[in-house]
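**Q** Pasting the structures here.
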Structure 1
Amino acid sequence: MPLIRLNKYLAQLGVASRRQIDQITIGRRITINGHIAILGDKVDPENDTVVVDKKIISAQPQQLVYYAINKPKFILSTTSDDRGRQTVLKYVPKSPRVFPVGRLDFESTGLILLTNDGDLALKVTHPRYHLPKTYLVTVLGKVSTDKLLLMEKGVKLDDGVTAPAKVSVEPAKLNQTNFQITLYEGKKRQIRRMSAALHLHLLDLHRLSIGPVELGQLKPGEIRPLSPREITQLKS
């Protein structure tokens, strides 16, 4: 059997996404035949023994599963936390093991996908696929049209100007502005950083959709399986 890159191999087995596998590898948490793995290593699935966090990884792939969840506030979108804080895994079945696709920060709420399909995770998170993600943003006070146009056209951040986005204003509420924004790139904490750069006081950030998958009527902490159509659309 031909050798397979370690991150691709473990992603196919549902251990984590390829990016997450690379981070675990950098953390020296993976061994191949007793030797600490490094980035770029390849494995022979039929003959090599791969261990992640002291657990031997079976070469038999798990059943692939896909969930959408409405992440509550103050829940981490990770698989574990060294400070003992709760993660989104508390809301999904323990088996088969899944991992969150991408991130939604600690204070934000809304749609997160969880799966054990590493190839799907790559397509959802990799910048080259430009998968749109829509958020409902609430800021304090009235926001000027100029600032909303800057959100749409691009805001200068320390790592470059943000890509064009789609912005639509919701009906006004007392002392606050609600607007939806659709992003086509994935800069870290992008909306919070855009808001800070424009001197907007962000009150709430809620993700409504990821590509074809919509949050819908899911309540905080509720999950649902993705439909076959949603899975096909994400993969294509």
Structure 2
Amino acid sequence: MPLLLLLHGYTSNSAEVDLYFGLRERAAAAGFLYVRPNGTVDQRGAQFWNATDACCDLFDTGVDDSGYLLGLIDTLAREYPVDPRQIYVMGHSNGGFMAYRMACDHADRVAAVVSVAGAMHAARADCTPAAPVSVLQVHGTDDELVPYEGGQIQGDEVPPAARTVKDWATLDACDPAPLRRSDVDVVDRADLRGTTRLAGAETGVQVYRGCARGTSVQLWTIRDGRHVPTFLPAFGEDVLDFLLAHPKPGA
């Protein structure tokens, strides 16, 4: 069965991210082993993942979440019939940063990642994947915490969403110019706590083609979307379809 690790954001937890994305029933119907780990609790009492310099080990604990999550994958593979070609990581915010960390560190195991409002390392040289990994970055243009156009988190650089995706397109040896596809309607409200609705096909889609070993690198831009947009059911369906369409190459 395909394995999906779903990673929460900073201050959040496994239960909240499960409710937020609403993937449980769809993942079960598609045959996924659906796993939601919790990060370490910091001095503020908030759970986090030590993903990059920018996010989100704010108290410099140095906890090895890359090693922890790889160990979790190994444990699950021993206990369940996990397809080694279909190991996926998805995360929101800090969890999105951590999804990229897993792709960089464990590209020999991870087939594809989905990052919602996360970002890559500021320096591409800090990411040295051993194999191509498919990437889907989903980001709102009005994100107030992880800026779409790039910025800083407590003084540490966060790259723009477009650069995050372009860096992965380079790592995956994709064609340099992305193709723009039809906009999609996957978001209801701009913010989880707000009332602003985003009518129509609010999300632009850019796809890098010709990537190594059949991988795909995509950027979905939510126009006027904030850090925690409210997704429609179609989003979960599209995400799982993306993952299932991009296993590791093999016999």
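**Q** As an exercise: mean count of other Cβ atoms within 10 Å over residues 11-18, calculated from one structure in 1, 2, equals 22.4. Which structure is it?
**A** Going label by label, the one that fits is 1.
**Q** OK, next. Here helix-only ellipticity at 222 nm (-39500 (n - 2.57) for each DSSP H run of 4 or more, over all residues; to 500) has been calculated and equals -7500, so which of 1, 2 was it run on?
**A** Matching structure: 2.
**Q** OK, next. The value 1.2 for distance in nm of label points 7 Å out along Cα→Cβ at positions 91 and 171 was derived from one model only; which of 1, 2 is it?
**A** That value comes from structure 2.
**Q** Moving on to the next point. Using P(r) over Cα pairs in 5 Å bins from 0, in percent, for residues 83-178 alone as the calculated read-out, with 3, 15, 26, 26, 18, 9, 3, 1, 0 as its value, let me know the right label among 1, 2.
**A** 2
**Q** Continuing with the same structure: Out of 1, 2, choose the structure whose coordinates give relative contact order in percent (Cα under 8 Å, 6 or more apart) equal to 18 when calculated.
**A** 2
**Q** Something else about it: Tell me which structure, out of 1, 2, gives 16.6, 49 once Rg and Dmax of the Cα atoms in Å is calculated.
**A** 2
**Q** Where is mean count of other Cβ atoms within 10 Å over residues 131-138 largest, in which of 1, 2?
**A** Structure 2 gives the largest value of mean count of other Cβ atoms within 10 Å over residues 131-138 among 1, 2.
**Q** Work out mean count of other Cβ atoms within 10 Å over residues 99-106 for each of structures 1, 2, then name the structure with the largest result.
**A** Greatest value across 1, 2: structure 2.
**Q** Right, here's the next one. If distance in nm of label points 7 Å out along Cα→Cβ at positions 51 and 187 is computed to be 4.3, which of 1, 2 is the source?
**A** This value belongs to structure 1.
Laboratory data are not the source of any read-out in this text; all were calculated from the coordinates shown. Everything numeric here is computed off the predicted structure, so don't read it as measured data. Cβ atoms are built from the backbone, for glycine too; each structure is taken alone.
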